[in-house]
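Next up: the structures, one after another.
Just so it is clear, none of the values below were taken in a lab; they were calculated from the coordinates. Just so it is clear, the structure is predicted and the values come from calculations on it, not from any experiment. Cβ atoms are built from the backbone, for glycine too; each structure is taken alone.
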Structure I
């Protein structure tokens, strides 16, 4: 049996890092972890190939080689997925769709021959048995939530590590919170399930033994959902790291209550974590109450960010504009909060109702839904897919002003300085060969060939790095590269008018 696993192209978004990738000469930020894990669930006797369309082009001969094309996709890959299915149908090759995109939007992909919905530990074995028996069904569904101790190691031999900036592993699924707009609990439930410590160490060993050195993204939507188990894992990782000459650096996603647990923050830093993404959403307390984000109301969000960064974890923040409770000056509030806290990497999106979420169901009952979004919520044509309380054009104009303001070179530079004033990096400093190469490429692109305004900012950053923040040198170069990407996406020189309050 010949199986072609296809990972469609990710739309050009905040997290694609398209422009930064050009500088560091990597092809994609992250590997297709879901597809690699599914590949490991298939029989060893089957022939398997993987085409990550963010790395290489999908050719007709690749499709024609396969008995089945397995498509693994997230919502941000909607457009590319559509094209892949159309090509396979034209060439007469059967398709099997799975992943978050198909879970949320399966009605839009009825022309896929087979759809695998739910978690693969239950559904993929049923699919395999039916392929071997020649009796496939249209749907393979399960609402069961498996323990993760049966999840196999990803089949890493299907990709080239040199194509990627970071590797990825998954520790847990599920989140204990119930935010109205979030589809994570729809897919994975509210009771966090995690892999045993020894299983996670085996995954790290697999990466290390294949030669990976550098950054590993733990892709959990809330890594600290079960703090007791996480602390046990972190202690094991600390020991694992101490036995190796060259360590991994980790980053992940967590809830803001991380700031309440000093032991947890310290363990994360000792284990090698240096960044964490937090769903902060909004400085408006009324909007936080509206969306059920109670965990963000326990203490000042600004204080929480400062506490976490002072422990050596760079905070990346997710923010949302478009809540019914947003005040007229929400645009200015968002900019002021992000600048004040020094959240350099601030992902601001328009509120978008995803199928299956409590928000989607509420807006549907209220007759306010406008369209199904392909969920690039930084695109006004795709986000804000409902009738908003605030005038729609006001929101979109204000949103564009927020992004243009935050990612102007001067505001971005000031935000880095604010971050550095609060940040206390680990006293241990590891410099990999790739770090040196990245610095040299960044030096050329950002310090020599970039536009004048970009070059000026870059040289000011390097001066600060050398004279005041040497321990954070790697982070500063990374943020400079991020800034190059963000301003290419969001900044338009000369756009300065503020939205009306």
Structure II
């Protein structure tokens, strides 16, 4: 990655994560993406007079769980407040959020940038309700209020990032974390995870510059592109002797540039005050003990452990550890005695190809961990070789049977008998005198041809190493 030599750039993120609860945060409406517009609404999330909010306990548990995973100080007491502003997709004209007393503060998350671990500080985690969704079609603007009231966890980092590439890496790592914890699907294309970014550029060593916010980024790629564009834009302004204007901008994906949205507001503009209809939330020993039972080994820690203890490659660990279910499956195969690097090679190669072809996850497929281990055991025992193993693997998916059963039914056991192989080799040499003469004259190219003929004669069952050794002994 490149860093400006004359200037420092500072990037902080505000990442919004929708939590997967059955109902919304302050009412009983269903919390689900993709339903018909304006069908999951009620007087509470529509802000009708006389309606009162009621806090969703599961939303609080999942929010605290993320804060704990991000090494935050967990608040014994957190307070909900009204954040006042008008948007067409927020019926109440205020948002119930947290400001003075958020649920988590002073945390951190580690990311790996160019092979080096970088620690990014978490300023705070706070829980709020999401707004609805605006749909702009031609000269019309439509509003879907289904999303209004969805529990939304906002994670605010310190300005410890320097480039768009680092921000993209952090978003990917955070997405893995919330999926490992089972609190969100993290699908940015469905709005389950969104990002605002704050970026400033200043003369090297002078500290933070004037901050510009880039709003409503709905893909990690747009985060990277918009931040790098904004860093270049601010650098150019400073190079020309100008002053960066503190403002809020949007990313125009059609022009690949940021554009002005509005002048930057501050906290006073929102007129925060305590939500009168919700008491403060206070943790209990039982609540905190439940969090301990729900915390899991985090994705980065797991990848590091797989590499250090099993000797698999970093690339393999990244593929295997991307999803918790996949990593759990991998380690379950090892419990049956399989070799880690061998499992990793097959899992990221031939097995993954079959999973992609069938549209299944490893845990859903006919290749159970026990069957996977059995297939590799057959190879280790010399019952089959690699090519036969690939054939059996496909038949496991097709017939949903154990590898050993398939081997027996299909007659696929490897041919290791030296007497049988010697007869096959002798016959192939007799049938191909031209190739034999070429090899004896010093041309080794036909050796592969002869190997293929022996394998063909054995129905693919001959042990390749023994065949090769016999051919060399016969041909000198």
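The table below lists the values:
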{"quantity": "Read-out distance in nm of label points 7 Å out along Cα→Cβ at positions 92 and 372, computed value 3.0, structure in I, II", "calculated": "I"}
{"quantity": "Rg and Dmax of the Cα atoms in Å, for residues 324-451 alone derived as 18.8, 58 - corresponding label from I, II", "calculated": "II"}
{"quantity": "Origin of the derived value 22.5, 68 (Rg and Dmax of the Cα atoms in Å; candidates I, II)", "calculated": "I"}
{"quantity": "Computed 24, 29, 23, 19, 5 for P(r) over Cα pairs in 10 Å bins from 0, in percent, for residues 76-115 alone - originating structure among I, II", "calculated": "II"}
{"quantity": "Comparison of I, II by Kirkwood radius over Cα pairs in Å, for residues 12-51 alone - largest value held by", "calculated": "I"}
